[in-house]
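Visitor: These are the structures in question, set out in turn.
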Structure 1
Amino acid sequence: MKRFKIINMCFALLFTAALFTACSTDEPEYWWDTEDTENQKPETPNTPENPVVKKAKPRYIWIDAAANFVEFANSKNNIARDLKKAADAGFTDIVVDVRYSMGDVLFNTSVVDQATKLPTWEGGYHYHERTESWDYLQAFIDAGHELGFKVHAAINTFTGGCIHPYGLGSQGLVFRDSSKKDWVTTLYLNGTLVNAMDTNDESYSTKFFNPANDEVQEFLCNMLKDLAKYNLDGIFLDRCRYNDQYADFSDISKKKFENYLGYSISNFPKCIESEYQKQWWAFRAKIIHDFIVKAREAVKSVNNKIQFGTYVGAWYSTYYQEGVNWASPKYNASHYYSWASTEWEKYGYADHLDFMLLGAYAGVNSIYGSTEWTCQGFCQLAKDKLCNDVQFAGGPDVGNSTGYENGGQGAAVTKTVDACINSADGYFLFDMVHVRNYNYWSACKTGIDKYLNTLK
């Protein structure tokens, strides 16, 4: 028995050592703790008379540009009204989408047009016009900061135009300026190369730029520099990715892939499937990784205090198809996924972020669990993959065909707070329009209050 205990102790020590080798387990410092700690007095002992108060994790709510445009485009009062509801519900951070998929923006910049109309759904699709001239983003900053929010802006990154449903037609930069066609991704579909502007496939109604195009990257970095001039607390990149596994197969991407390999290739792009699949996945991840580094530098060059981050989908097992490795470079993806390689692992970009928003978009009946496609599991698995390189907030989509969209799911919304915030470094909810339409404010508050009560 004694020998058995000694063996068990040895295994335990080895397991502990392995954990520390894989990823640091030190408790991270949260970026939102900004107070000066250099000259602080020693902590007050934890006694019944002087209990230690735990710092609360942040709670984010996303504000989609198009979905909320009817309410907010022309009304500062509506902005103030809904931000007050969000504050009362216990949210601490708002994320204002200021670049929709058609590529125009809702802030001041010299590199692209201001959006004056966006597609909205009100019993059917139509365009909603913006008639006011006041600064859309600044209105959220002013109202948000007055209520004590941290205010973040988000952009759809590698998108430049879209064709809207129900006969609304095309909209955006790439439809106004034919010279930008070369910026749009080249798809490899059914053995044929086609520029995304030349396909009527509804899967490609949103026109993505080629992330490997240097002109595109310069355009976006200049836009981010203008965005960073605002008094923001953070900037998040959404859709900072390829649109799918069928992009990009342009001459630009071929040449950069050859430079990556160090030699020329033939029979492109067919050879990717037969000879270079893993190298190709790693190459695309490198393109996105290197752009993240450039984008961060662009933001920080204007205002180093702005926190830089990304929104990503939590489904890591398939997200490689979009060319994104959002994990830590310390994460050994090749041990778990057949499509990954040690080269792929090098291009994890988590260590270049200040914070991450994770879309844990499981259905209404899949809140708790330990696997992908459960809210809790998504967050738990992300924790392992990020290796403490960056904190993240995870949470649900409480609309958009996830089981919440018909309302009446307040109890489930409440449970998502518990499932996500206790498995992550914060809570993230998409989207304010769903909370407003289905009146989930009290459900959010119940869940957040329950969490905050655990800190007392």
Structure 2
Amino acid sequence: MKKMFSFLGTTLYMECFYFKDDFTSSRTRFIQTALYEMLKKEGVQIDKVYVFVTDEALKKNYEDYYDEQKDVQYIGLKNVWNDKFGDEGAQLIPVHMEASLMEDLEQFPRDEITNKFEEEQWDLFNKIFDIIETDDEIYFDITHSFRSNPVIALIIAHFAKTMKNAKLKRLFYGNFESLGQAREVADIPVEERHAPIVDITSMMELLDWTIGVDTFLRTGNPAQIYDLARDKGRIYQNEPSYRSMRGFSKLLHEFNLHVETVRGLEIHEKTSKMLELYPKLVENKTGMFPQFEKLTTKIDEKLEILAENEWENMMGTVRWAYEHGLYQQSITLLTEYIVTIVARKYGLDELDVDERILISGLLKQTIREIRTAKENSSNNRKLKDKKHIDTEKIQQVIKEFVEQYPEVYPFEGLIDFRNDINHAGMRKESISATNVRKTIKKYIKELEPFFKRLIAEEKHD
């Protein structure tokens, strides 16, 4: 359901015309009717309107009120609404707030005053939250609210989004104060009183983007950025900025998915496209709030770990997985990337499972033999029945590789560690959970010189 939340104060509001863009409301004392008219013109049919009032506000502004001093009869919101809209799908429900305004504060101890205000805020929070139902769309008017209510609105929006999948669609206030002080406005003919409706929904959107970017920076998961870009992309299809953001976030989502699922072959492809598109996102800022540029700098810093160079990106991806708690993925990628490097350097089939198993086993064995000056090839015999594999050639290749790149020596222990991780520690003397992260960090550090040498050689060639 589409629900609007609004507040009434105790001020006897003056009539005016509220406007936004090409919309101008009918003559009214109440921002609530103006907003309802505007939304209706936009094609948004509000199902229910909830008006939060104190006892005094109920008396002065919701019900009809006679001002004895001025000898003026004020028609309250209740009757104004019924006259304008009747039963057009909207139902006004007043909600009474206890202890909303305190008089004679001096009679209360300071801690009691604080407690009373805190109780009031939580009371308001609970009343609003209890009204919100699953999948509701919320429209929030904070024109006549207490100073804390805009904050409450934002907090409720995010809480309800998490708990009930509700969405804050719009956040408004009627800027009647732009007309001047009350005494000045009283001298202005009603026909000339035009007060703007200010839509501050973009502030909410910026908060959503901020949370999404923060989550991405901490976890590497771009899901919220991806969802926001898709939603906004549908609205601003013709804006270059949103097209770029939609495309970039899709690639970022796909990159993360491939890392999470350890799809080593596709990761570099996604990285290259992502790094290629990102500068266009930064350049195309038309139509986006300017503050987003500040967020893009944080994304830029995050992407520095990745690279266009494939060897460099392999190590970058391993670090990416490690830094975001994807420990199993990071150690698996590190192991398999080294096997892939050996296969590519000597023209072996990097996609042949049997060859990869042989390369991995021989790497470990050869490193051990060279380091301990032993010759024992018994571990190869079981693989000699693979007729499509030239075992002797691969054995010679591996020996040559290890002798040429002693930086790869840590691979010997890496294999055992990877097996421990991927087989759920189901073995004797398995590594404890508290030492997994430390051990991965150790292997990344020990094998980094190997990748740096490969990168340097490639650039030199």
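Rule-based calculations on the coordinates, nothing more; no lab input. Predicted, not measured: the structure shown is a model, and the values here were computed from it. Cβ atoms are built from the backbone, for glycine too; each structure is taken alone.
Visitor: Determine which structure produced the value -18500 for helix-only ellipticity at 222 nm (-39500 (n - 2.57) for each DSSP H run of 4 or more, over all residues; to 500), calculated from the coordinates; the candidates are 1, 2.
Guide: 2
Visitor: With semi-axes √(5λ) of the Cα gyration tensor in Å derived from the coordinates and found to be 68, 23, 18, which of 1, 2 does the value describe?
Guide: Source structure for this number: 2.
Visitor: Starting from the value 10: which structure in 1, 2 was relative contact order in percent (Cα under 8 Å, 6 or more apart) calculated from?
Guide: Checking each candidate, the match is 2.
Visitor: Comparing structures 1, 2 by FRET efficiency 1/(1 + (r/R0)^6) of positions 148 and 412 (r between Cβ atoms, R0 = 25 Å, to 0.05), which one has the largest value? Before the final figure, lay out each step's value.
Guide: On the way: 1: 0.35; 2: 0.00.
Top value of FRET efficiency 1/(1 + (r/R0)^6) of positions 148 and 412 (r between Cβ atoms, R0 = 25 Å, to 0.05) goes to structure 1.
Visitor: Comparing FRET efficiency 1/(1 + (r/R0)^6) of positions 196 and 436 (r between Cβ atoms, R0 = 41 Å, to 0.05) across structures 1, 2, which is largest?
Guide: Values: 1: 0.75; 2: 0.10.
Largest value of FRET efficiency 1/(1 + (r/R0)^6) of positions 196 and 436 (r between Cβ atoms, R0 = 41 Å, to 0.05): 1.
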